[in-house]
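Once you scroll down, you'll see the structures, which are given as structure tokens.
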Structure 1
Amino acid sequence: MSKQKVKVNKQHRLSYTEKAKAIVKQMTLEEKVYLMSGKVSMEQMLDDFAQRHYNWIPYPAGGNERQGVPEMKFVDGPRGAVSGNSTCFPVSMSRGATFDKDLEKRIGNAIAKEIRAHGGNLFGGVCINLPYNPGWGRSQEVYGEDSFQLGAMGSSLVKGIQEENVIACVKHFAFNSMELARFKVSVLADKRTEREVYLPHFKDCIDAGAASVMSAYNLYQGTHCGHNDYLLNQVLKDEWDFDGFVISDFAWGIKDTVEAANAGMDIEMCHTKFFGDKLVEAVRSGQVSEEKIDEAAIRIVRTLLAFTKADNKNYSKDVIASKEHIALSLETAEKSMTLMKNEHQVLPFSKADTKRIAVIGDLVNKGNIGDHGSSRVFPPYIVSPLAGIKDLLPNTEVFFDNGEDVEKAKNLAKTVDAVVFIVGYDHDDEGESITNEDADLQAGGDRKNLGLHDKDIELIKTVGPVNKNSVAVLIGGNMIMIEEWKKDVSAILMAYYPGMEGGTAIAKTLFGDVNPGGKLPFIVPVSESHLPKVDWNANEIKYEYYHGYTKLDKEGIEPSLPFGFGLSYTNFTISNASFELMNGNIVATCEVENTGELAGDEVVQMYIGFSNSKIDRPVKVLRGFERITLESGQKSTVEISCPIEKIKWFNPDTNQWELEDIDYDVYIGNSSAEKDLIRGSFSLVGNQI
């Protein structure tokens, strides 16, 4: 008989502390250190990449059969469960464009069910690093450029994963947003940049109950993150009161036995190189105290027992890539579609009037779901854009042209009712890069420039103007520059890497079965020079306080498209805004009305501004968002709340978070552009919060 599922929150986990202590007390030093040790050899991991695929089965660590302690069984992400042939959801950047926290939680539920069906118990796919520059190759694995949004979406994924009693692992802690130099680069940041920009989203996920954290490959302030006492012990475990365990990034995440153990590393993954016998010897020689080993062992045992004993439900293999999960992947892709331009309302195309359509570009017939690194998911099938359009339009002539012969494509475009360019990137252009002494598995890396390939620009500029019903569908993991060619097509649709049902979602959006409601989770600048400069092969780099929309706002530069922007096939009006302080929260309320003819989704966003600040602060920052669905003519009241804690600044002189006693700006609307926002204010002058 199955027992009732228990909610494994922090309080529940801590209830296992005494049990964990009693178990650890019965263990030998070798047994305790064994708990801290991955079991997959380097040879097996690299062989998996070559022969089947990485993480084909959950990767084990630790465990103690004598004491009834289960193994930790790791399954990577975040596109889905990497093991086996699982449901491939859109990449996190695509999901970030939905601005839908409830949807992300449901994705977490689905991924966790598949992990349990594979026999795993930990999901290493809550990836929330902040891209300093959108060229970072793995930025497709995160939700966007804004710390608040990263924290909100990541927290939703954590809750969804752990509702199914799978441990959520948040990564990569911290400052991990360069790929080619990730094994050697030391990131520098001043204290305000560290605390206000690069760490808050991690704390949000810890506060949401995340039970595991993965360290990063890079160095922070000259010390490897895998043995960074400041990050792991002082901030994560002491200051944030994190009760779970820390695992190293795989194979190269730690470089020194003593430093890593003393700095708070709990498990070396995915194989044992510096822990194991070397760690036992370090304890016996007095370089690492046995109390340090006990602390790690208790964290591991406590967490594993809490999750394992929460329920004894079995998950059938039938749940893996089930109809329900594939439908959720499609829903996510549909909700992520972001309409960037729609001149003369050329979209949606009419099914009745489109008798002949040309689909042009070398990505048209590809199952293009993202990079080929550790996040790669292997679904049972992938719907390409071409297949999606053909399936949706069985009575339409669909012409495929790879775009290599531009004149041929131009002549074709003149003869059809509509032209769709599928352009952008694939795994050869961006993604995880593994290049060091043990392996050379190049899978993309960082982007050197942020625009389309020259051949795609030439294709659009030459072919686009000959047909007024032309649309460019962009595939990619982060911002793609559009200035050079945006006038040569009537519409632009950002599709990101849309998962296994991506082609279906693209087709349904182009032809109006889906009304796009996605919003850009990044800014699109007019020039790359408006973004922070990055040497992708640097040994050392300083991350400055401003990036993305906060940088352009501060410098008074208007972007090509603002953060949070996205068009719809219907129209929305936002009115009757009010702003107040209630019970320690900033509360913004407005009315949203669908004044168009179609049902659609709108994302209402709240920003807080600091024009009266006596210190250097952003013009405004995102501090809340809600996605709503409205029928034609429907009106709804939307309320967004933000804790006062979220508008504090970090004073490096006092090493404390402080609240300014000033009048604050507050905005509500549907993008970060001031023209799309209603502005108000609230005062903390003399206000006792």
Structure 2
Amino acid sequence: MEIKPKQGFEGLKENWQSDLIAAISVALVALPLALGIALASGVPPVAGLLSAIIGGVVTTFFRGSHVGINGPAAALIVVMLGSIKLLDDGSGQALNYVFAAVVISGAIQTVMGVLKLGRFADIFHPSVIRGILAAIGIIIIAKQIHVALGTQLTSDGIIQSLIDAFKHLEQANPFVAVIAVLGILLLMYHSRISYKFFHLLPTPMWVLVCSIPFVYAFNFFEDHSITFFGNEYALGPHLLISVPDNLLEAIAFPNFSKMGTLPFWTSVTSITLVASIASLASSKAVDKLDPYKRKTNLNKDLVGIGVSTMACGLLGGLPITTVIIRSTVNVHNNAKTKWSNLYHGIILLAIVLIFGPLIQLIPLSALATILVFTGFKLASPKVFSQVYENGIEQLIYFTGTLLITLFTDILVGLFGGLLLAWGTHFLLVKMPLTSFIKMNFDSKSNLVTKSDGSYVLKVRGIANFFTMVSIDKLIAKIKPATSVKIDFSNTKLVDYAILENVYDFQRTHTYTGGEVTISGLDRHISSSTNKLALKIFTKAPNPLTGRQVKLMELAKSNQLIFEGSHNDDIGYFETFYYFKTRPVEYKFNRMYTPKENVYWEIADVTFEEGAYMSSEEFETTLGLIKFPFKIPKFTIEKVSVFGKYLDIYGHRDIDYQLYHEFSNKFLVKVEDEIEMDRFLNIGLKKLIENGNINHIESNGEAILIFSDHLRLAPMSEYYKMIDFIGELKATVK
């Protein structure tokens, strides 16, 4: 197990260099996002910068997260727009009323954190939250696509706004739209560009940098018009971002005179719920990415975002949350402690003070393009596909919540989605309503401590988002490094929300040296093979899939043991660098031989790349060989022609050094070159060069191999992998 970085001021002293380097990348991502989110939220763009600075400088001293980044989030755009409209009484004070609502919302969050209500977000179903976020994504696209293309937004309706964007496409201002087209191309293809120069800045910054030459070329600084194909298009300063030269001039003060009205408290409720749920869900997602597997104190996190949200509201800023995209950048750039969040706030402040005039050169179209792309990621076809893979019922909750939100508002969508999920559970279990309600609020789940110090958690009745809090309390009583069995055999229904939390616990508990066995689901059926799909109890055992039947026959012919479901030791994968920030969610279809001195197995695994809103799920087939002696730590990866010149080719946080005594077809990094010289004999070199294996990695006692990290191996590759493992065992000495 790795030594965790020190906390507090000792951690600052120990890790300031890695945290500062990570913070630079985060700040460059945060700058365009903060400006764009503010504009889309209907507040001055400098309010976004102010909020990002406060999110870094203030939140750091109160929060409970280790590597999360705090600032304004796209999820709050729709809430802010709705609040401005709700509180607009014609006096010109609508923004000031909203800032007052932000202050009160922050105060409520702070009190919630002090009262240890951080886990309250668990009662909101994950698929419902994703439906809310997808609706927010569609609304962002509907509002910002007109800014990106230079067309007029003539309708308040979301669907009609989207229709108008395509209907009026021929009316787009070509001198504005060209910036949007270039921006979209950069956002889509930047990561695929091999030239190292293009990776000096994050993609959103490249969108801004590449847009500025158009500002000069078309002279956005003066009001004028240009005729193009017989049409006249207006250009001028109105197409540029407006930021005051003096940051103090941007401060706006809250007006609390609406506190006695229903619209004010409706706004407070919306801001509090959406900000809290989005922030706490993001914090839990960032924990999966943390290579040291530290857990966020959700109650302290509520206090942190609450205090900083109050500060933002008092100065005319946006609500603060934990933001997933910036947090992912932070982790991938090897941040170690919470101080990277502080540094990113300070760097943003320095950028605003030093480069303020340059910010005024940014066209609105560039910022709108970044937001349109962000909205698309929240509601892309891939999101629908990922939800469907978790079960058809999850797609129902997701789509229902999305539609309710689009045609009403976020609060109605949130509670309407929960009612839809709860009603579906009632229909699926086919039992009297009174009994169903009773089981929702009194599941009778219990935790048994055995004489040997191990635990048995017996989950009973209806295990869904209503019973989440009580089950979480039982899990919280389990001590680290212990053996735990979680038994679902007495459940009539096990919901996605429960399974997601249980598998998260399994992964983190395994990392402490403990062991978690999940049982009792063999008599449950679901609409998907995904491990998180909702499970309904049935008397008949689940049948094997066609793939499992073939694998069972292969295992038998090679005198191996086959298990269709095996998820008890997935935490071990995180001892390999490849999976440090790619959490393995599930292991299945395992074939192994426990009798030999050198243990080995082949298994299918599901893992996540990224997290939460930006996550993608992949399945791959892995080979794992454990040796009874120490071996060097290394990574060997087959690369393309340009792969040698990319930053560590997907392993940016590895502290190993490049190893040149091998084939040019592979990128090799090692911890100790001398040990690797002794280990990598001629036979092993030939085996790796001639084998159909793209990634080989050692954690010092075991070797991990796979051919393709984006798909499961076909049966033909299984034979090759078995042969490769056999030769590898014989060759390694």
Structure 3
Amino acid sequence: MSGGGFSSGSRFGTLAAAGLLAVTGVVAAVPGGSAAASTATAATAAAQVDVTVNTMEGLGTIPATGYGLNSAVWDSQMNTPAVQGLLGQAGIGMLRYPGGSYGDIYDWQTNTAPGGYVAPGTDFDSFMGTVKKIGAQPILIANYGTGTPQEAADWVQYANVTKGYGDKYWEVGNENYGNGYYGNGWEADDHSSKSPATYAQNVIQYSKAMKAVDPTIKVGAVLTLPGNWPDGVVAAGDSADWNRQVLSIAGSAVDFVIVHWYPNGGGAATALGEPVQLPGELAQLRSEISEYGGAGASRLGIALTEVNAGVDEDTQPDALFGADTYLTALEQGVFTVDWWDTHNGPTQISTAPDGATDYDDWGVLSSGACVGSVCEPAMNTPFPSYFAISMLSKLGRPGDQMVRAGTDLQLVAAHAVKQADGNLAVMLVNKDPANSYTVNLHYAGYTPSTATPTVYTYGDEGTAITAATAGTSAVQTLPPYSIETVVLTPSGNPVSILTAPGSSAVSQVTGTQATVSWTPSTGGTATRYEVYRQFGTTSELLAESTSTSATIANLVPGTGYTLNVLATDQNGDLSPPSDPLTFTTGTPAAGTCAVDYQVTTGWGNGYVASLTVTDTGPAPIDGWSLTFTFPSAGESLSSGWNANWSGTGQNVEATSLSWNANLAADGGNSASIGFVGNNTGAYPSPAAISLNGTICTTTYSS
């Protein structure tokens, strides 16, 4: 399991061990929110929260594969008409097969998994029948653990040549870092060497064999998500961790990478706060891909093929986590988010914060089974996580553009989508089990009409999504533990007929400037282009151009920037924004100091960094202070050596000791220092490090 170093656990074997999905008992409808919470809500006036939507800040379009789900061959219900109907209604666009760790023991030709249970009616062709019926795409796990490249190539041959299915996405294995190489072993792996280097070398062979059959397929390699075990762990005899080795060896042979995310929060409140970690973790993953993935690494997509909060899985907290997580990941450029799982089965009974019974069943649909005398609802009864996925299509469909939405209260998450018909949809997620909120909506780049909005609501432990016209474009009421999507129509103001500028790219990045280029807007005549920096929910105009490029000056060294390009038509109206473009300015190429920063090891929630500090200026330094800021709010200083270390929040200072205070001019000597950092989620390296107030030339060793 990503982040925890355990096996697919309940994801792998609950139903498989049972051997079937049997209806062993039926209970009444899942209870709703507690009476105490309802009374408290009614007794107090709703608190206020401000949500701002900026349609000038584009976050990319929703991919057809975005809303995904896992299917597993131990699930006898996976291809039944009832399940097909439910998945189709939920708008599932991608189905993953044959199911987690089963991917490394499954023989597609015989529909068997030695050592595991395979239910009748779950063979590949039956699965593809479900895929086609609901209009989804498959993502298939080629057996790495106990299979061969030839076996995988034969599967591609059967799927895309013999049957003509056109299956595009193929993973090589599942969680293969969990093969015991780092101490925890749950993933089958028959190879004599289980190292990341061996996996990477074999991935190349799989990719060659599979693409020899069908060159149009896309092949993915397994990575770990930064900040989650075993990311950063360097095994004995290795020179680097799993990600760096796999990317550096196999990056040029694959088309995407696969990560899983099980944040393992301690309780509902913690789990609901964890989606804010994803942007940093995915940004760090993208940075690793860029650094180690070889030539053309920017083409590598990211697939989040397993995700679940792992907390209160059958009750409202997991639904709230799911709705927030899907959009957060897609906003970061992930091309699919695949929830674990369709069915999984109960393991233990607990009570969620809203008083509802939780069965520790990681499926979106009930298996109808029991734990002792406590039974789940009837077979295929949707759990709240199912409705969370269903709510996604109320917000946006494939091709719609995600735009920036921000909130001033951590308990309320917000996401927004500009729909193809010009409507603007805003999803609001209330993570507070006891209190409702009055949401004050603000807009930049969009003027809603005065018509009463349509509001889709999935309330606490509801059995359906409701739709009503309610509130106004400026004010909505958000009940406790609920998901609401407010759909607004535009006013009669003119809308540009121009398309968004395309294929934006950055080049010639220095410490103070960068050149941005793009392909032209279509649909009309663009009189000029405007380049904006994303600043939360506000936008800062950085440059204008009448061509398809602009050089932006006066940038801050060692600073991250996210830009959008918009075109202006002859009426002065702005086009939709381009996809976001992110880069970090460098540090001075020739300064008076230099720092080499190297992360040497990590263990999921901590890491070690070594720094070498050099005076490259013409004058010696007698006594120094090194300062930097951690980029992630989840990073903090634990301890350090060879300096006096202190940290306040994300700000860190290291001052010289008596024996290393003197730094000779012109690089005559260096000070070697280091620290132990704590991290929750991402732990990116500081982009700018200063010595006695001067930004140093900074390099990052690996």
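Taking distance in nm of label points 7 Å out along Cα→Cβ at positions 104 and 496 as the criterion, which structure among 1, 2, 3 has the greatest value?
3
So if we calculate distance in nm of label points 7 Å out along Cα→Cβ at positions 80 and 632 for every structure here (1, 2, 3), which label has the highest result?
Once distance in nm of label points 7 Å out along Cα→Cβ at positions 80 and 632 is worked out for each structure, 2 has the highest.
Name the one structure among 1, 2, 3 that distance in nm of label points 7 Å out along Cα→Cβ at positions 120 and 176 of 3.6 was derived from. List each step's numbers first, then the result.
On the way: 1: 1.5; 2: 4.2; 3: 3.6.
Matching structure: 3.
For helix-only ellipticity at 222 nm (-39500 (n - 2.57) for each DSSP H run of 4 or more, over all residues; to 500), the calculated result is -5500, so let me know which of 1, 2, 3 that is.
Traced to structure 3.
1, 2, 3: which one has mean count of other Cβ atoms within 10 Å over residues 264-271, as calculated, at 16.2?
Label of the source structure: 3.
All of the numbers you see were taken from the coordinates with simple rules; none came from a lab. For clarity, every value in this text was computed on a predicted model and none was experimentally measured. Cβ atoms are built from the backbone, for glycine too; each structure is taken alone.
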